[in-house]
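The following blocks contain the structures, represented as structure tokens.
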Structure P
Amino acid sequence: MVTKESQFVRQLLMGLSIALAGVGLILGTILISQGGVWIKTGLRFITEAGAGFSLTWKLDGLTVFFLFILLLGQGLSSLYALGYLKEYEEKKKSLWSFYVNWFLFLGSMIGVLLANDGFTFLLTWEMMSLFSFFLVLYEHEDAQNRKSAYIYFVMTHVATVLLTTAVLFLYALTGSFSFEVWAGAVPSLSTIQLNLIFVAFFIGFGTKAGFVPFHIWLPYAHSAAPSPVSALMSGVMVKVALYLFIRLVWLTLGPGPVWWGWLFLLIGALSALVGILSASVQSDLKKLLAFSTIENVGILGMALGSAFLARSWNNAWAMDLAFAAFFWHSLQHMLFKSLLFMGAGNIIQATHTRNLERLGGLLKRMPKTGLAALIGIIGITALPPLGGFWGELMLFQSLWVNTFHLAGGWSKVILPLSIGILALVGGLSMATFVKWFGVSFLGQARSPVAERAKEAHPVQYIAPLIVGGLAVLGVLWPSATFALIDLPLSVLRSGDSVQIRSSLGMPLNLSSIYLILLILLTVIIVFLSKRGIHRVTATWNCGGPLTPSMQYTAGGLTNPIRVLFTKVLGSHRQVDGDYAGTRYSLRSLTYEGRIKEVFEDIFYRPTLRGLLWLSSQILKLQAGSIHLYLGYLLVTVVVVLILGR
């Protein structure tokens, strides 16, 4: 039973989160409207932290863009949480740990975006990792959730070790934590030092972003967290890591060797392909969305790779296109993935299952959630006319312009190959989300829980419908989206970005055409639905009644992908038949399919076993003998005396 006190607290705190997001967006709009040099140079603030340290902050056009994504995602997720958290109250589960960690998580992400020195960055980065860990662990009663949270905790702190090493090295070199001082000291670094710092940043930020092969935490954590947290982590947190690639690699380390761009491009393509292949064979509603996040992070990585290559080859047009694609897709992915995680949360609360095989027929029972989910799927699969299509189109153009301006060589092969991989990923994405939507919402209910499902709390379908409306508005009013994208572009390179707009293949006046088509399509659908002509007849099914078992299963729908990419997915299947003692009379057939965790099996589990073995060997040094310990001391003194001479 929900008490009035707990209901009031939930409404107050989530309302406060929405209000803070709204105030931040309004203030940001006012600052942007004032314009001025500060968008390029930045506004700086200093906070004394004591012990000789100070926290420095910077607000420029690049920060404003990602703050916009964060605040918009915060407001939408908080609105959704207003209804979603009610179920926890009914279960008499305390929400105070959620509230505290929610606000601290949001505040720490804002701190990371504003940080202008290494000390501030590491402090807020660690806070972001810690509070997101507690949010993933919120439903700690489930052993699988605890496992997921601990995997996330370990992986994110391995990344933090590398980031801390790079930061401390730059501090030792310059005597300062300031990003500007670091940028000034980069020319004095040797090639090896510069490359080692880049690799540390790449692995550290790539782990948080979810690049393959550092991605193993993401499917666990994003699927285990409460759905509002999943929406925020997938839509916003991974973008914070990508923001730091731009801030600390592009702007601070400056132009590096060309292989940096190739690494971004290849790892991005690998992440996109592995992510969508893994998503296509999932039967877990949220884990499929989590693997799709890896795919989209890979697409963003390819955009960064194209930008780095274009800078190395002095190709300003391709560089602008790549960054326009990056920022456009970052915004659109936040909207669509947040929407889909909200839809998944509604389904889970209505059916209490995340297994696609137990769903079906939900469109009749949850039509508003289904409509919102359909908008999200059109966007996430890059189908026109929604924004996902235009972001990937710009990336295609950037890769092609880079290819076209090359004189020759092996780059002429790899760049077109990356274009082909991006096209393949798009096709696989459509197949994957046809499964996600079709198996969940269409056909007949496959289980009693799906049969009894009801529409979610009004706030829980209003929030994703608002997200869908914003996604449509972004296409109908592209000038506003480009005005937002111009903010980070003004920081990354001087001059305006008019050439980007003219090269999109989407003139601004197309928005009126889309609006007319949208209205026309809506009128046609309403007209057809009001005709009142229905014909009910039996489906042709060999004379038997139509049953849920005759429908495609989630596994069966994408089984061709599983078979075609068996080696990549580590797919294994076993079919056993009971022939009742004869060769021709089949009594029953049992099929078992399993997907291996390829990267875990190949790299992470052997590494873990090796570390455990090494630990057991080191443990032998502590044998409990006082004579042995005295021997250690003697050896240490001798070594120190020798080295000190």
Structure Q
Amino acid sequence: MTSPSETPTPPHRLPKFWVKNPALAWTLSLLWLMLICGIAFWWRLGSTGLVDETEPLFAEASRLMTVTGDWVTPYFNGANRFDKPPLVYWMMAIAFKVTGINEWAVRFPSALAATGLTAFGFYLLQHYGTADLALPTPRPHEPIAPEELRSPPPNSHPMSWFVAWLGSAMIALNLQTLGWARIGVSDMLLSGCVGASLFAFFLGYAQPHQPQRQTRWYLAFYVLSALAVLAKGPVGIVLPGGIILGFLLLLGNFWTVLREMQPIRGGLIFLAITLPWYILVTLANGRAYIDSFFGYHNLERFTQVVNNHWAPWFFYFVVVPVSFLPWSVYLPVAIARLCFPSRQTPKPSLKALWPIPRWRQQPRSSQLGLFALVWFLFIFAFFTLAATKLPSYTLPLLPAAAILVTLFWRDQMLMRSPTPATASHLAAILLSLLLAIGAFLSPRWMDGDRDMPDLSQTVEQLGLANLSAWVWLGMAIAILVLLWQKKARWIWQAQLIGFLAFIGMVLLPFSTLIDTQRQLPLRQLAAKITEVRQPRERLVMAGYNKPSLVFYTQQPFTFVSQHDQVRKHLRQLTRRHRRLQSVLLVVRSRKIPDTQLQPNQYESLAKAGVFELIRVRVRPRE
């Protein structure tokens, strides 16, 4: 909490220099965005191999598009892949055409989406992140005169640059965004398109007296929503549509804004972008596509548990705070500042605390905080109600969380927040200490992965656990010192610097270590397969489904789930392929006896990590 003994910064001492020198401010802002996006999304983007089991599915389907020329129906390993719409495949395939087949190209769509989302969030916050500062102090017992509620010009407040810099950092630098922006799947692309569409909507909504600009932003909303639908299906319009509907109904101006949005024109643009591919893929695949994509991968995921992705109802109450580290500890107080902005009433009543009349009084440009709150709560509730639960489902709500926490810190910097934050500051210290203890003890919990038996020993040898513990401990000490010195409004700096140190010193080296132990052996075996494979020789993996082998060998694989089914599968192959002489089998070395193969039936060609490549003779040599 900001100490009462601190003297608020007088308005004349705020950095008005930035308002008077916008060209320099924009130049520094561009450098800032390049720095945080470079560290978060692009630094060493392609330095590690594809991560089983999902990333190679997207990569190989995209590669096949460039090989077959079929840009309508995605395929993987000889079968249709109807899980996701084509936008992510198209972007990967184009990147392959430009840069070649590599990991950087696979992750390019995710990194680009995260960068665009961060830059768009910066623009929105720079224009409207301080608009509500011109509003009068809430007076629960006195009406506010209309002339007091005139909308201030956008980005006119000296703090607008600070808000944009801090907000863009929070959008980019949180645990879940960092992870999904560096993985070549469709989750970050969906989040980027949904977030950008909502940013575009608010930019149009906040400018009712500038119809041309408003129309352009609303049209951008329709285009970006259409891209979200091409990224992951109907959820791409359900999420922004539901958020906007809830926001407008709450404020009571639904019909007015709906007319402004020109839904017929916008709907035609939306359909012109989305319908062609859905029509073409349905014509090419018929009922199989409809049942798989709309039935199994959309409707059933919401109404039933799919692929054993079950979790209790409170799952996201745990996932979201972890996902939004290190900023999540301030989410409760950030929400409270919106709902209960004033403590000036000597005898508060429920009527005085009810915030909707006050929200409806505000000019549109000052409603960014409320919009972010509805955005956050809608997505949180939507996926809490869904039967299938995955951590990545909450990724699209993190930009809203970043806006909420940014507005909280803005008020702390200006000493104008009436919401007490002492508990949040103490919780930040406690959380940092718990993370330090957890990092120190983490090697003891790393022995459960059979693919990485030496992980805990290697982590200890490299000192990553201790280094991580010192980073979090340093953050806790820095926050404590700032509280002691009555400079609590600078705690965000300690969190930002500490998290950047965690990314560079721990997170990226740890991801490289995981790749070395878990994925590199498979890439080495894939290279060996490419070298030794004989004509017509079939490829099989037993006990595991590692699609990265398909991508790196660029050949189809058969995955046999049980080791004791290998001999049965080999007999089936010999019946189907009469000229087949041998099979290349990838299997865990210690599981070879479970395949019931006799030593004279196979020869070992290579070992890498816990896996081994063997050639199995299915017919005697002629």
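Some notes on this structure:
- The maximum of Cα Rg over 2.2 N^0.38 Å over structures P, Q, that is, the highest value, falls on Q.
- Winner on mean projected area of the Cα convex hull in nm², for residues 74-257 alone once structures P, Q are ranked, highest first: Q
- Entry that produces -22500 once helix-only ellipticity at 222 nm (-39500 (n - 2.57) for each DSSP H run of 4 or more, over all residues; to 500) is calculated, selected from P, Q: P
- When mean count of other Cβ atoms within 10 Å over residues 474-481 is computed for each of P, Q, the one that comes out at 19.2 is Q.
Computed from the coordinates by the stated procedures, all read-outs in this text should not be read as laboratory data. Keep in mind that this is a model prediction, so the values were computed, not measured. Cβ atoms are built from the backbone, for glycine too; each structure is taken alone.
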